Structure 1
Amino acid sequence: MINIIWLALIILGVLTATVTGTSAEITGAAINSANAAVNICLGFIGIMTLWSGLMKIADLAGLTRWLAKVFAPVVRLFFPSLPKDHPALGAVTISIAANLMGMGSAATPLGLKAMGELSRLNKAGDIPSDAMCTFVAISTAGITLVPTTIIAIRTQYYSRNPAEIIMPIILTNIIATLVAILADKFFSPISKRG
């Protein structure tokens with residue numbers, strides 16, 4: 001379905017450019033935007049390499065396991081169905097901790113591992129469990145204490161104070177996470193009836 005939507009948008013854009021006579025400007029803007037996207041991605045390599053390396057060192061030093069133990073009581077509040085010593089609890093906790101540290105792209109493989117562990121506990125087959133839905137809601141909203149990706153973009157574009165956005169982002173993330181958790185708790189009983 002999404003492919004059809006994208007195709008329709010592209011066709012509509014080409015037709016509009018042809019009718020309005022702005023094909024050259026749109027083509028130039030598309031090429032410039034593609035070049036800017038490549039430059040932004042290249043700028044991310046440094047920050048993502050740094051955070052991925054730090055996360056690997058933290059993992060080897062036992063910091064991730066320590067973080068998992070520290071956050072485990074809080075995580076257990078949201079995932080009461082998980083067995084206490086099951087690898088799923090540790091995987092979920094580490095993934096949430098990685099999101100807290102602003103390691104969005106580096107946290108993705110951790111989130112996939114956590115979802116795999118949650119899937120092993122799921123007895124319903126293709127129907128996601130409550131724990132899986134809660135994990136998706138929390139991960140998608142993602143509280144981030146250090147928004148490294150946005151700071152990296154602002155640094156790349158010579159912002160005078162690239163970190164000045166930290167507090168508004170933290171507040172927005174807290175609100176988004178609370179809304180995600182409330183929506184998860186609200187819709188969970190509804191989905192069981194339907």
Structure 2
Amino acid sequence: MTSQIAQWHDEHGNFSLLLSFLEDQVARFRDGESPDYHLMLEIASYLREFGDSFHHPREDAAFTILAAQDPRLRLAINRLHQDHRVLAAAGEELVARLNQVISQTYVRRASVEAAAALYLAYYRHHLAAEERQILPHARLLLTAQDWEVVARAAPSCPDPLFGNTSTGIYPRLAGMMAAYAAAGG
């Protein structure tokens with residue numbers, strides 16, 4: 001179903017934008033400036049909560065169906081399944097480091113920077129691989145019945161940041177998104 005592919009593509013674009021905002025904060029950190037740790041935490045939390053709980057389970061279901069339909073995709077799909085697990089662990093590590101900073105617990109700058117850099121690198125690579133290697137095949141191979149299986153892989157949830165109704169869960173991030181949109185972004 002092309003609408004699900006379009007939704008995934010849009011979500012990937014949203015995730016990529018958030019990764020750019022996170023990268024900007026990490027650059028401030030690296031340059032000795034003061035990043036907005038709360039904003040960084042909201043970005044990482046959104047990507048973990050929405051991505052890991054709703055977006056990735058549906059992709060995993062589609063990947064499993066695709067691997068069964070086209071064995072040539074198995075290696076790439078196995079890597080993407082693994083990426084989802086690595087991203088969840090790397091996101092958890094980044095959230096833990098940011099929570100330490102926010103709670104004023106001693107944490108080495110290098111450990112925060114390393115956690116953020118690892119998360120950014122993995123996420124960027126992962127999004128590019130899905131867009132290039134898998135979404136074109138999903139568009140061609142998955143049937144309406146397959147998409148029903150995919151839809152049941154995770155509960156339906158409106159996007160708490162990019163959806164039609166703001167939930168107020170990510171106030172700094174929502175403010176940044178509004179400013180970005182107002183600036184023509």
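Each reported figure results from applying straightforward, stated rules to the coordinates on display, with no laboratory input. Predicted model only: the values in this text are computed from it and were never measured. Cβ atoms are built from the backbone, for glycine too; each structure is taken alone.
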message: Comparing FRET efficiency 1/(1 + (r/R0)^6) of positions 12 and 124 (r between Cβ atoms, R0 = 30 Å, to 0.05) across 1, 2, which structure shows the greatest value?
response: 2
- line: Matching 2.7 (distance in nm of label points 7 Å out along Cα→Cβ at positions 20 and 164, computed) against labels 1, 2 points to structure 2
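For relative contact order in percent (Cα under 8 Å, 6 or more apart), which structure out of 1, 2 has the highest calculated value?
Numbers: 1: 18; 2: 34.
Once relative contact order in percent (Cα under 8 Å, 6 or more apart) is tallied for 1, 2, the winner is 2.
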query: Where does the value 0.00 come from, among 1, 2, when FRET efficiency 1/(1 + (r/R0)^6) of positions 28 and 84 (r between Cβ atoms, R0 = 25 Å, to 0.05) is the thing being computed?
result: 1
field: Which entry (1, 2) yields the derived value 2.4 for distance in nm of label points 7 Å out along Cα→Cβ at positions 52 and 100
entry: 1
Given 2.9 for distance in nm of label points 7 Å out along Cα→Cβ at positions 116 and 156, calculated: source structure among 1, 2: 1
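Out of 1, 2, which one gives -27000 for helix-only ellipticity at 222 nm (-39500 (n - 2.57) for each DSSP H run of 4 or more, over all residues; to 500) as computed from the coordinates? Could you put the intermediate results ahead of the total?
Working: 1: -27000; 2: -23500.
Going label by label, the one that fits is 1.
Among the shown structures 1, 2, from which was the value 11.1 of mean count of other Cβ atoms within 10 Å over residues 36-43 calculated? Working shown, then result.
Values: 1: 11.1; 2: 20.9.
Comparing all candidates, it corresponds to 1.
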statement: semi-axes √(5λ) of the Cα gyration tensor in Å, calculated, reads 36, 25, 16; among 1, 2 the input was structure 1
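Which one of 1, 2 has volume of the Cα convex hull per residue in Å³, for residues 76-147 alone, as calculated from the coordinates, equal to 95?
On the way: 1: 80; 2: 95.
Value 95 for volume of the Cα convex hull per residue in Å³, for residues 76-147 alone corresponds to 2 out of 1, 2.
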task: Output the label of whichever structure in 1, 2 has the greatest value of distance in nm of label points 7 Å out along Cα→Cβ at positions 140 and 172.
output: 2
